[in-house]
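Participant: Listed below are the structures to be examined.
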Structure I
Amino acid sequence: MNDRLRSYLTLIVAVIALTSAHAAHKKKPLPPPPIAIVINGETLPLDPPPLLEKGVLLVPARRTIVALGLDFTLSGSRMITHVGSKTVVLEEGSRIATVDGVPVALDAPAVRRNGALYVPLRFFTALLGAEAKFDRRANVVAIVSQLVGRMGIGDFTVGGMIVRVGTVTAVDVDSDPPTVTLQFNGAVRTIPISNNAIVTMHDVGVDVEIPGELTDVRPGDYAEISMRKNGTVSEVVDEYGSRYGVIAVANPDELLMQDGHVIVPDRDTQITLNGDPASFSDLQAGDHATIRYNVETDEVREIIAVREEAQTSAQSGSASISDVEIDAVRPLRAGEVLTVTMHGTSGGAATFDVGAYVRGVAMAEHSPGTYEGRYHVNRSASFADTPIIVHLRMPDGSTVAARAAQAFSASAQPPGIVTVGPADGTSIDSDMPAIYATFVTEAVPVNPTSVQLKVNGHDVTSECLRTTQFVQYFPQRRYRRGLVRVDVRVSDEAGNTATRSWTFTIR
């Protein structure tokens, strides 16, 4: 091959490469920017942004509704808001919303994406009386509303009360009065909390509300703070989500739990292992972990991991522990007391920890070498298979730690009855319908033998299939047309009890 022919071939190859590169570049256009939301001329931060799916524009429900100055409640899979005196309800997965019980059809169902609940844009025009328009060229959703109640970023009024909402960024219980700092759409407010303010903890994952303390409110949670006209706080409602389980696989950037959930932390996730600060790389398969996440963004805010690595007896220097015992033979509920007894070297100072949840509970030496301490289960307790670790310190500085052979579980939260069927308020054609209810618990499982099911007041429990996750009843007889009432009662292994009733109609 001569030099001229080689030059021609080189030129042809170069042209083909450039043409292919240009074609490849044309095939991969830059992704469109996130869709923005503008409400009455004010642009909301894009977290989370609207989504366009199958030609339907989906808008993040909580952030948009609160920005309109309306209240927002998420109870399990049910979203509730109020427009004046009217109550608007929409179930996740449903395209039928109700206004004071009257159904209104939407063009798409409410769905959950990346942990946030989304509703179609028609939800705001048909149900909330707002004007809404999606400008595809500008990639902007413009919503105009004259709804009363809007007072500013993250503020609205309900029943004469001022409600401030946002993500908790700080809780200061040492100040006088204590304060909670909220952030909403970039605005930050620090709110003094009255001494007589009611604190309610709402675990959205299991749809359970329990009384709490201000110390239970954590950064990263979503909070609603209700204030009287004189500025004093009457109630703090802290919303969060939680999961509990065992780590199956610990990868460098994610955890796979034994129940199939994938946990991806971020740089702000707080991690503890056996009560001590830890890094993500410290976690291992087999560790028990409680995951706490933000209910609006699904961000993992806290991972509390427990590894049973302490010994049931130990010795170091002059300090020794021969055994540790606890008196709990089942999970405990709020108000009950756990007694921990340790035998070891006399003349020391002893404390015990309830995993990473409760630290430094004092123990008294009632007789030489026998130490005893008590933990009163509070109204926000929720932990399972947690080790009890006892620490003994002698006057010469020798220290030793050992754990009880038996793990400890406690829960103040009753089970959540999250899904029922046939769905509440529906009409069906079958006169022998399958009736069921599903359960969710956070730490302590359901006791299947506690489940009771009644249909029209008749106890059919003996004919049901009962498990830790659901109860199911297939009727062996036909029911008459008309209204059917179902009552379910269930308890967990700690004795916390939940009930739910609903009705459906046989046509």
Structure II
Amino acid sequence: MTTRRALPPFAALLALCLGVCLAAGSQAPAIGIVINGETLPLDPRPLLDHGILLVPVRRTIAALGLDFEQQGSRMITHVGAKTVILQLNSSTAMVDDMRVELDAPAVRWNNVLYAPLRFFTDVLGAQASFDRRAHVVTILSELVGRSGAGDFAVGSRTMRVGTVTAVDVDSDPPTVTLAFNGSVRTIPITANALITMRDVAVNVDVSGELTDIRPGDYAEIMASRAGSVLSVVDEYGSRYGTIAAINGSELVLEDGHVLVPDRDTEVELNGKTASFADLLSGDRATIRYNVETGEVREIVAERAGMPTSAQSGTASISAVATDATGPMRAGQTLTVTLRGSPGGSATFDIGAYVANIAMVEQSPGLYVGSYPIARTASFVDTPIVGHLQIRDGSSVAAQAAQTLSASGTPPGILSVGPSDGASVNVNAPAIYATFAAAAVPVNPSSIHLEVDGRDVTPECLRTPQFIQYLPQTTYRGTVHVTVRVADLAGNAIARSWTFTIRATR
């Protein structure tokens, strides 16, 4: 009997190999980029891997005045009427229906997408050279120009891009300030503008509010010909997990992801401003990073240790509890109860994220409060802390025995295979999809796969990271596939695609 085994994730293996290679040359001088005579910031910088120059895609494409769209593991841009697709971990780019071979596959390093320099010459039609002595990449292009402020035309509209430096929701109208290549611009936001929050790490969009946009995010603001803002897409990356190891310059999460903060990284620990040196192995951390530069902008950490009952002076709390029986999703309401000294004033916090939620004393010593889970909620094993103050000024705090995990974002479907629109020459190809969880883990039992309308889930290998189907039957022509997945909170998402099987003998 022949046993079929699932292949190891190629992306993880490639990232490991690339990490070893780049680490060996991490002391090399930084390589600069000059596009049409304009020098780009050094972060993110190009990298050399086994003699092949890898250039940051997003920053360079924006400087060339082209659009950038990410769909799972694919990057899509347009050069005139042509559509260009760059696939992560693939050494082939597509220009409409034409394949262009590259020197090396596109890779992601420190949350930044890189492609070999040949992608910008052979695929985008630019002229490029690399001066190894001066450590400078020079790119000349006649593509659509972009202003120094990060503005470029998209049809009859104007796209403004950059890193968010400020959000003023109190002004009339409210404004968002963007920085791009040293240029700073404050943009009034129209009242009916569509706000979209995009977590690039899981490739999922949710609708949001201006208050959800944070400094350090990367924003794309689309305006009409008259200058009225039509939409704001706020992009960021997120990581969640327990800190497995930490030193003075970097931390490692339990999933093996390495994060390197800098002096501008904001750190919070149990709701208070902290420094990177205050973090310890075992702390639960939520990390937010800039998708253009890979800079770690925010680390919010939680550490267990507060007692579940406490007394201070004449004030006491005997218990804090919630009605959460598992992870929660947007639209659900968390209820918190606190038992303590009667006649006081009580509030509760959800870690460092939401503070001072009022509680009502429903009977002597029994305080109850609630919080509706927001669409942009992102809580991972977060402690619920109750606070009580009584009339003589005594105050006390205690923590609920159970923590809260909640998310309004479903898992992301990162990649599928065979890829959408692909043409394959085997009639029983392996079919798969890979997933990335947001704040709440994927529920493996929720994953379902249909091929040509038939549920093949019982024949699949399912894990929180992927589903794989190795057909025992053959297919012909166009094959239709649909995958569905949800997290443990019930946030669900689906994706359908097709591929074609060429005639085989």
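Here, each number is a calculation from the coordinates, and none is a lab measurement. Remember, predicted model here, so these are calculated numbers, not experimental data. Cβ atoms are built from the backbone, for glycine too; each structure is taken alone.
Participant: One of I, II was used to compute Cα extents along the principal axes in Å, and the answer was 92, 89, 59. Which one was it? Can you show the working numbers first?
Facilitator: Values: I: 92, 89, 59; II: 79, 63, 49.
Here the read-out was taken from I.
Participant: Same structure, new question: Work out which structure the value 5.3 belongs to, where distance in nm of label points 7 Å out along Cα→Cβ at positions 44 and 476 was derived from one of I, II. Write down the numbers at each step before the final one.
Facilitator: Numbers: I: 5.3; II: 4.5.
Source structure: I.
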